[in-house]
Structure 1
Amino acid sequence: MNRTLTRYARTAALLVLAVLLALRPLLGSADFRAVALAGAVATVVQVLLFGSMVHYRTRWNRFLVAWAGGMVVRASVVLLAAAIAVWADAPSAVPTLLGLAGFFFGLVLLEPVFLRRGLNETVEIL
């Protein structure tokens, strides 16, 4: 596995864990489980999407496709979770969706930090 991706995955998991530990005293048991599930889903999806960006970071056109496609995937995951929560009439739907969107937002903010590392190669336009 790529070193940049490994570092990002480790940092993302630690960030999600830190947020969950900070939220634990503030949430009830069911809401905490919902936010923890949202954190797990967001971390897995985010690491996979970040991996595609790392793979194409030296090929500008493909990188942009990976970046834009990743945004579509993130939005789709949130919409799918909302549809499932409404369909199942889940009591912890709001914490789940807020957690999912919040974790995605925080993890997306980490991307530029890790993408800049090791980018000494020339960027290929085509």
Structure 2
Amino acid sequence: MRFLLDTHVLLWIVIADRRMTTSLVRLLQDANNQIVFSTASVWEIAIKHSAGKSDFPYPAQSIRTQLLKAGYEELPVLGEHALAVESLPAIHKDPFDRLLIAQAMVEGITLLTADATIARYPGPIRKV
């Protein structure tokens, strides 16, 4: 199964954060699963790290490098993904999260998130 990581889950994985649940660890360790991260997350990390946000203490380049070395696949942002944002219900206002939701829907990939608001969207989303 393919799983798309939301940005905070992606950061938890990179820093081995204690907020990672047992179910998330199991999904990541299952060799049958393919883990995907979005270019949108790299962009979000770059913006927020350069702004000095405390939730984003590491440069985007080092995080991206670690994810690629770990064998995770990078999903580029396509026009189709951007267009799908327009049809999403107005449940969440964060543009990065909305783009990740749209990517999951267009690609048929399950989005892994810890955000209860994101989990309210219809489609392939799993709260971990």
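Values for this structure:
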| read-out | value |
| --- | --- |
| Identity of the structure behind -28500 (criterion: helix-only ellipticity at 222 nm (-39500 (n - 2.57) for each DSSP H run of 4 or more, over all residues; to 500), calculated), options 1, 2 | 1 |
| Winner on distance in nm of label points 7 Å out along Cα→Cβ at positions 2 and 58 once structures 1, 2 are ranked, highest first | 2 |
| Origin of the derived value 2.4 (distance in nm of label points 7 Å out along Cα→Cβ at positions 42 and 98; candidates 1, 2) | 2 |
| Parent structure of the calculated result 29, given that relative contact order in percent (Cα under 8 Å, 6 or more apart) is the read-out and 1, 2 the choices | 2 |
| Entry that produces 15.5 once Kirkwood radius over Cα pairs in Å is calculated, selected from 1, 2 | 1 |
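Each reported figure results from applying straightforward, stated rules to the coordinates on display, with no laboratory input. Because the structure is a prediction, the values reported are computed rather than measured. Cβ atoms are built from the backbone, for glycine too; each structure is taken alone.
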